[in-house]
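*Asks:* Each structure below appears as structure tokens.
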Structure 1
Amino acid sequence: MTQFTDAIALLKADHRAVESLFEKFEAARSPAQRKSLAHQICVELKIHTAIEEEIFYPSFRGKIEDDTLDEAYVEHDGAKILINDIEAASPEDSFFAAKLKVLSEEIKHHVHEEEMPSEGMFAQCRKADIDLVELRDRMLARKTELLAMSKSDGLPVAKPTAVNLVTA
């Protein structure tokens, strides 16, 4: 499980895996294929956001720009709302494909913000005095736990953390 050199390499590998799943979804034609790929995308994103929010982001609070971290949490919240909608829907439902497309665009933006050279989140994190290998190990352990949960009981509904949702 140490094929990733550090925590940032692990997160980047997750980014590439989800990008590939979005491409497969775009090419898929059968409802069963689209449903399966949508589910895989949602599971991957739920696990990825969990390890970022539980381990990665808190490790850098006060060590990189607060605005960068705050924005990432809010971007995750937008994705979680779409993930919950997608998981509750079927490929035949109105807006199913549109929600996947918007989720894909939101994730592309989020990945760009994290991976941007010099001023992106990951560039800032590399300059901080944090052991990225130890962080990787904690993140991999949690990811393994969440993957097992996804295969047995399933993952819980994705809950927004930073957005105060107003209900009327």
Structure 2
Amino acid sequence: MSSIKKLFSEKSIHLVFDISLWLKAVLALAEIAAGIATYFISQQFLIRAVMWMAQAEFAEDPHDQIVNYLLQTAQQLSVGARDFATLYLLGHGIVKLWLIIGLLRKRLWYYPTAMVVFGLFIVYQVYRYTFTHSILLLLITALDLIVIALTWHEYQYLKRHKVR
């Protein structure tokens, strides 16, 4: 019993909370970097990159569905889609990073704000999943759910201990 109690101790839960925040911070920085890169990458560069990365697979099977899907997606990428992706990635990454910094600094008002914003991200991710069926999107959503639960727990703990 004591090992289970130790596993769910405040110290352990706080450690998992901190680790999940740092993981989300890394993802937020990656989103910001991807948003910047998306803005500067041309459609031709993207098509050449897909062709270069998939040339061995394409030579082996010119009808490979994944390679053809990636190539078709790169060819149909419009300026509007690129601009949306840029703004989405930058906005999402910056907001997430701002919230994470506030949570790591233990600013009490960030906790409910973060839970609401992360909840809105989940709603959008579930909506996007209905179109993409992306496993990565499900994993990010699962991480967000865990972070919300841990944020709630941490918020309650900090309120009990009168941290600003």
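Quick note: the coordinates plus some simple rules give every number you see, no bench work behind them. Note that this is a predicted model, so its numbers are computed, not measured. Cβ atoms are built from the backbone, for glycine too; each structure is taken alone.
*Asks:* If you work out distance in nm of label points 7 Å out along Cα→Cβ at positions 57 and 153 for 1, 2, which one comes out largest?
*Replies:* Going through 1, 2 one by one, distance in nm of label points 7 Å out along Cα→Cβ at positions 57 and 153 peaks for structure 2.
*Asks:* Among the shown structures 1, 2, from which was the value 10.6 of mean projected area of the Cα convex hull in nm² calculated?
*Replies:* Working through the options, I get structure 1.
*Asks:* Taking relative contact order in percent (Cα under 8 Å, 6 or more apart) as the quantity of interest, name the structure among 1, 2 where it is greatest.
*Replies:* 1
*Asks:* Now, a different point. Suppose you compute helix-only ellipticity at 222 nm (-39500 (n - 2.57) for each DSSP H run of 4 or more, over all residues; to 500) for every structure in 1, 2: which one lands on -23000?
*Replies:* Considering all the candidates, the number was obtained from 1.
*Asks:* Can you rank 1, 2 by Kirkwood radius over Cα pairs in Å, for residues 33-112 alone and just name the one with the largest value?
*Replies:* On the way: 1: 13.4; 2: 15.1.
Max of Kirkwood radius over Cα pairs in Å, for residues 33-112 alone: 2.
*Asks:* Sticking with this one: Looking at structures 1, 2, which one was FRET efficiency 1/(1 + (r/R0)^6) of positions 73 and 89 (r between Cβ atoms, R0 = 30 Å, to 0.05) calculated from, given that it came out as 0.95?
*Replies:* Working through the options, I get structure 2.
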